[in-house]
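Listed after this line are the structures, all set down as structure tokens.
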Structure P
Amino acid sequence: MKKIISFAGAVGSSKTPTSHYLSCNLGLPILNNDTIRTEVIEDLGEFDEEKYVKRRDERIRQAIAGNDVLIYDASVDREWGKFKSELVNNNVEFFIISFDLSKGLLGNLYNTKGYDDSLLRLDDLVAEHERFLSEYSEDVGVRIDDDAFADRMELVLVAVGGWLNSYNA
């Protein structure tokens, strides 16, 4: 059975660093959503939502078809209902890593990383993630909050490793 590991959480909550940590430690391929968005901008000279969505969806299908296990480095917060339905219909198991970070910690991360645009949208980004959790918290495999953030890499590695090993038992 095919498996996908993905993320829920606000912009800048450590999804990409965590993706790379998992990839390095578990030898898993990554499909990065931001890279696809950048590719569309580079190809067209501007962002085109329709072309981005088409390319993203094609890449996800190709990546899942070509790999037994895949890390999808993206936040599924906004489109989880649709994405989950496609995964279930195609017999793909999923594991969601949820970054449930406070506005205070996210604000500090944004300031540190120079995410000025995200800082202006902080309330909306947190509300979007809270909506996801209110509807889909049972789909989350591991949750990282402010208290666990410093140890997130190892906590996520143990959780994902245990999930993957449960299929080999």
Structure Q
Amino acid sequence: MSGVQVHPDVAMVMRVLGDLGLVCSPAKVEADNAEYGAAISEIRRSPVRFRVGKLTPTKVGLFVTVWRRSLDGSTEPLPAEEYNDVLVICVREDSRVGAFAFPKAALVEHGVVSVGGAGGKRGFRVYPPWSATTNPQSKKSQQWQCNYFFEMADGCAIDAQRASRLFVAP
């Protein structure tokens, strides 16, 4: 998708990361999941996938897709065996802005990516700390997801150390 610009929220997160010394390579927009700001970049030669969460009219949180196209043209969850990326999901709700930076291990643990061709999801809902979750499942999801969240204001990470830690390999 040459010549296509990355989603403005992805560009903002990339700028914030660059300001923290985590310089992103130029992002390549992905045709699949384009409606969700799909792009791929690298930080320190490690792949980083970007998506933009979308507000939906009837549910709390933001929805995001994370599938890939299989050889037969159908969609399938991202396979853990081929996935070494950090998945960054940019979120915006009213005046609040932030991003989740999920490492592969968290995506495997919570069933987002498939393992051995089984399980995984084509999309899921994310719950920033400001989302007022009401049911037990969304509260449980929010609890683990917020371990990987950093908030931004005025184009800067509010907690720069936390944001930086999310991108440092254990």
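None of the figures in this text is laboratory data; all of them are computed from the coordinates on show. From a predicted model like this one, the values you see are computed outputs, not experimental measurements. Cβ atoms are built from the backbone, for glycine too; each structure is taken alone.
Descriptive notes on the structure:
- Entry that produces 19 once relative contact order in percent (Cα under 8 Å, 6 or more apart) is calculated, selected from P, Q: Q
- Which of P, Q leads on FRET efficiency 1/(1 + (r/R0)^6) of positions 46 and 126 (r between Cβ atoms, R0 = 25 Å, to 0.05), largest value: Q
- Mean projected area of the Cα convex hull in nm², for residues 14-53 alone derived as 2.8 - corresponding label from P, Q: Q
- Winner on distance in nm of label points 7 Å out along Cα→Cβ at positions 6 and 142 once structures P, Q are ranked, highest first: Q
- If helix-only ellipticity at 222 nm (-39500 (n - 2.57) for each DSSP H run of 4 or more, over all residues; to 500) is computed and equals -5500, the structure in P, Q: Q
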